[in-house]
Structure I
Amino acid sequence: MSPEGILRAMAPGAGLADFAVLFALVVVVIVAILLGTGLFFEVMNARHPERKVQKHRVNARKWQELAYAPGSILTLSLCFAGGLFAQWQGWTLTPLPLSWWSSPLLLGISVVLYDAWFYWVHRLLHWRPMFRFHALHHKSVAPTVWTNHHETIVEALLNQLFYFVIVFVLPIPWQMLVAQKIYDQISGMLGHAGYEHFASPMARWPWPLASTVFHDQHHGYFRFNFAHTFSFWDRVMGTLHPSYDATVASFESTASQTATKSGPT
């Protein structure tokens, strides 16, 4: 994974060996994000037990969940590296040059598109003929930060194919795609953290963002909250949990009380 190997993978006419270097680099970065984010939330969760979403349930399945992480990570890395490689080889739409306005705009469009992709793929996986590929993930009724990669290869492939397809339909610079993937990894683990550390009015009506409560309720109640970053699709399609907004508001109060107690007296 030398710098020279990465440069060769970016050059038109690169071969299979150069793609392998890129693939290996993606795997290393994803594993680093997994470990760093996971350990961060384990410390945060231990310090703030009052922020646990499902207080009546315990998840002691960390190692069973992590046993499936290698397959999930290899699958998503293949999709992501494949998209980058295809773009670098000129097989896709020509990405727009980096600029102060077009790059954030394309990143925003891609995030919105991924949320739609995730919502409908997730609904598909809850369809009875497809649920066998998703049932593994729902063994964690009370999710933890490690649940994010507790999935089958088919589920990982369906979710992550977005990163291979998007470069053929959106002229997004690869740097913005990397930023989105890093965000996707961290936010996915945040959504499964099991503890609501960042409750905010931005995560409830009329604002569109989702929170840890959002995906935690999906695991706890099964038929609600299918999206990833935004609550838009669930609100429009009638799949938002009825208590979602109120639950987020209750955690805002919990965070405020904790901050008051820990402040100067």
Structure II
Amino acid sequence: MSEAAPESEPAPSLATTGLTKAFGGVTALDSATVTFHHGKVNALIGPNGSGKTTFFNCVTGMIRPDAGRTAYRGRDLTGRPPHRIARAGIGRSFQLCRVFPRMTVLDNLLAAVRPHGLAGQLARSGRREETERARDWLTRMGIEHLERAEAGRLSWGQQKLLELAGVLMSEPELILLDEPAGGVNPALVDRIGDLVRELNAEGRTFLIVEHNMDMVMSLSDHVVVFDRGRPIAQGPPQVIQSDERVLGAYLGI
């Protein structure tokens, strides 16, 4: 991996050692060893097919790696199921928004934290605090006026904001965002960027996969670049932008 200019080293947040995943004969992650910084806005970038989403899926328990370890603030999370990883303080969004299209916007947020089935129904009337918290997050997102609308009727950008609010309902310390600006109009891209800055200032750590380089470079404190399933460069945005290996990965030069 190429070395960037010296940085002060914040405490590690998420770290992987030798993380490996293959699908058939294709290696999506190739012994990826990387550390992201606690309390910072981290970015993971790379060309299509470089392993970014597979990395997210392995870290959050959506798929099991073939080899390697994952640790969050020193705690080994390797191979744990998604709900246990979420309880450890990690939340994530997806490239394609995961909302319940026929449920209201408010009920989408409540579903993120309430038990399902009969137990959830029995508990429903006694959870005013969760409803108030959900409304607070909708207000932070700027979509409080849509709380009674069906989620499937929202615009793509509004669904992105709803999904982020759903992630925040579980109060994660580390938030993984998979292409938050994908398919979103410029005004909402700016709004999402502002929200990331605000939430980071309040103490939340971010790891963002994104192809919008203007967003990445303006938001990030620390950038890691993947190519062919492993990190090839890391450092502050101003260093990454001029790294020859990064230019080669993206431009083939």
Structure III
Amino acid sequence: MANSFSYQKLPPQQVRLLTPRRSSNHKELRFALRAYSVDDPPSYVAVSYTWGTSAASNFVYLNDVKHWVRPNLWWCLYYVSMNPSWRHVWVDYLCIDQTNIEERNQHVQTMDRIFSNANLVVAWLGVEDDVGALPSYLPMKCLIYDSPECQSRTTQWASRVYWNRRWIVQELLLAVDVNILCGGHCMSWPLFKAWVMDEVETSEDHSMATSGAVSLLAHKVEGVVHYPEYALHDLLLEYRHTGCSDPRDRVFALLGLLSEDE
């Protein structure tokens, strides 16, 4: 489905960010799209997610112009827009002109900076159930440790297809801070890690130990950017379970984590 939104050429050393705009109709998603210096952007949230294989059957408005997106991204933006403190958002499909091969290639080289410079990375796992009608426009619910929902949701979330995507390795390990977002429920990285690791240690079902989430949880250091120190061979071995649609991304998706000697 053709998009009517037209991107302007992105100047060197700049990055586009989305700013959610409030609408009286909660089924309508509107964003301002503006370029900022990659070295001095406003505080922003970077979204880590899977594109999915569905056709672009939903739309958002960029600078008041309709732009078609896939359902998984639409739902992600729907819930991200609910948090008023997330005033600026970076998401690849909308902040990069996907029709411009040169621009896309340039962003591959700066992806590590985009995620390490973000104040927060939101790991979007998708909607929680099969979605029919849109829910009411309710505040996002942040789960806490003693919430009765916490353990059951964590087990389900750690098994999501999201954890099998190659690009998320760099996106999460380079993040200063991470929130897990699934539908309208949000969980901090330390809490998610505590529940998943507890499940790995205590459950008689050992399937959780092989979850793609476990390796990332074990390597992620909370509160600091995990600076590059890996050898490519070690990364390829450690994250061999992850995949990508373009075979070249098996290496490109890990470039930001390599040591200077690689």
> For which of the structures I, II, III does the calculation of mean count of other Cβ atoms within 10 Å over residues 55-62 return 21.8?
Replying inline: II
>> Using relative contact order in percent (Cα under 8 Å, 6 or more apart) for the comparison, can you identify which of I, II, III gives the largest number?
In response: II
> Hey, Rg and Dmax of the Cα atoms in Å derived from one of I, II, III reads 18.2, 55; which structure?
Replying inline: III
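Since every read-out is calculated from the coordinates, none of them should be taken as a lab result. These numbers come from a predicted model, not from an experiment. Cβ atoms are built from the backbone, for glycine too; each structure is taken alone.
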